[in-house]
Structure I
Amino acid sequence: MIPASRLALTTALLWFVLANLVGLLLGLLPYTWRPAHAHMQLLGFVSLMIYGVAYHALPRFRGVVFRRPGLALLQVGLANLGLLGMALAWGLGLGKGVWGFFAGLSLAAGLLFALLMWEVLWG
């Protein structure tokens, strides 16, 4: 298993636990934490789980070696950083500019993932 896959799967589980904790506390937290909670579940748990499984499984399904493990690790790092920034920007009400910056990091991570998987499937 490449380090990016292990990191993605590990952080997916951590986001799952954290998102559930925020979900349990939603009655006590300000309303601004609701979209943060949703993104922690969807981008944190679901997307990172998909990244981790895809980095491990797709090269094996194709019978090829994954050629860019360093870029994959960067992609997982960007995804986590983007999500952390978005969740905190929403929850703490830091504003659209801060949220937009971190949303851009998440978008970049998603596009990089798509390019890396395209290379596995068609390269």
Structure II
Amino acid sequence: MNWYLDVLKKYAVFTGRARRQEFWMFALFNIIAAIIVMVIDMAIGSYPLLYTIYALAVLLPSLGVTVRRLHDTGRSGWWILIDLIPFVGAIILIVFLATEGASHDNAYGPNPKAAPAY
């Protein structure tokens, strides 16, 4: 849960690097939260109102952690736009996001694995 909250604390931070674990744990908790909000939304009969509000609330943190994850692999955040290519774009982006980050400092900052865990 801390991974999810840490990303939300960095609400619109597009600089620096994000570890794979930070990105994928945020993605997991985000999917779980979205499903819960959707179920609640359907149960009270207001679908898609609450779900849309939730999706808009986590849009910038999601983009931020994705850009930081791409930075960790040595790629520019603009690579997120590859997702716009039908079919293969999403596959390529997932491969980029799942690739291990550079083990050394790169143009986007120091290795986040070397930072002390808190």
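To which of I, II does the computed value -18000 (helix-only ellipticity at 222 nm (-39500 (n - 2.57) for each DSSP H run of 4 or more, over all residues; to 500)) belong?
II
When FRET efficiency 1/(1 + (r/R0)^6) of positions 69 and 93 (r between Cβ atoms, R0 = 35 Å, to 0.05) is calculated, the result is 0.40; to which of the structures I, II does this value belong?
The value was obtained from structure I.
Any idea which of I, II comes out highest on distance in nm of label points 7 Å out along Cα→Cβ at positions 45 and 77? Looking at the calculated values, the largest one is II.
If mean count of other Cβ atoms within 10 Å over residues 5-12 comes out at 14.2 when worked out from the coordinates, which of I, II was used? Structure II accounts for this read-out.
No value in this document is a laboratory result; all are computed from the given coordinates. On a predicted model such as this, the values are computed, not experimentally measured, just so you know. Cβ atoms are built from the backbone, for glycine too; each structure is taken alone.
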